[in-house]
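None of the figures in this text is laboratory data; all of them are computed from the coordinates on show. Worth saying up front: this structure is predicted, and the values here are computed from it rather than measured. Cβ atoms are built from the backbone, for glycine too; each structure is taken alone.
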Structure I
Amino acid sequence: MNQESKPTTKDLLSEMREQTKWLKFLALPALKKSAEESFSTKEQKRIYELSDGKNSTNDIAKRLMDEGLKVSHMTVYNYWKRWFAVGLVVPSKRSGRFEKIIELEDLNLSKS
């Protein structure tokens, strides 16, 4: 009786990487459409770009104010809630903060 060899950890990791590559490829059109619908203003795009998991709502609001865009910390928070609901941001390791899942450049979306 010929017994099949069990896959090694290296084999499993290789397979997972291959599957991840294809999942990203398949998800990209839907992700781009969602981003295009969610980021219609310069303000929204800048908030998203600054959502790195480290910046707080206050940090982002202050940074945009310095750039001449009047945005409150509650506006940032409200966008985060909306974007989390559609999968464009994920909770950060730092409590109460969110992190973008992709760069706008990777979706060929202009930052301005």
Structure II
Amino acid sequence: MLRTVFTRMPERYTGGPMDGRQTARWEVERQPAGTLAYDLVLTEDSCEVRGTGTSGEPTVTLALDAVSFVEMASAAAQGMDLLLQGRLRIEGDVNLAIRMESLFGLADPGGPA
């Protein structure tokens, strides 16, 4: 199921202003199966899903457990709430992380992430 969510992300990508090409690395922790990780290479109008390590250093890394990822991907939970609850960890460009939901049509661009 998680792999399917990632492969369908380009279909959901709404795009927006971007300072060049940005890479968002998602690390989804699945117990006991281990971590599933993908890089999303983002531009103003495109999103490409790649395996990690093929896109250089990520601009931002977002790490969370599988349940939290599904909640966020289905708009049942907001990223900011997950962050404040300690269920989402961000390393790198926090501004890009905050925009992720709106880039995929899960939040209003002017509203909270």
Next item on the list: Could you tell me which structure in I, II was used to calculate Rg/Rh (Cα atoms, Kirkwood Rh) as 1.18?
Entry: I
Notebook entry, point to check: Upon calculation of helix-only ellipticity at 222 nm (-39500 (n - 2.57) for each DSSP H run of 4 or more, over all residues; to 500) from the atomic coordinates, which of the structures I, II produces -8500?
Noted result: II
Next item on the list: State the single structure among I, II that was used to calculate mean projected area of the Cα convex hull in nm², for residues 10-65 alone, giving 5.4.
Entry: I
Next item on the list: Have a look at I, II and say which one yields 1.00 for FRET efficiency 1/(1 + (r/R0)^6) of positions 26 and 58 (r between Cβ atoms, R0 = 30 Å, to 0.05), as calculated.
Entry: II
Check: distance in nm of label points 7 Å out along Cα→Cβ at positions 50 and 74 was computed and gave 1.8; which structure, I, II, did it come from?
Finding: I
Checklist line | Winner on FRET efficiency 1/(1 + (r/R0)^6) of positions 34 and 82 (r between Cβ atoms, R0 = 25 Å, to 0.05) once structures I, II are ranked, highest first | finding: I
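Thinking only about mean count of other Cβ atoms within 10 Å over residues 42-49, which of I, II has the largest value?
Numbers: I: 19.1; II: 15.1.
Sorting by mean count of other Cβ atoms within 10 Å over residues 42-49 in descending order puts I first.
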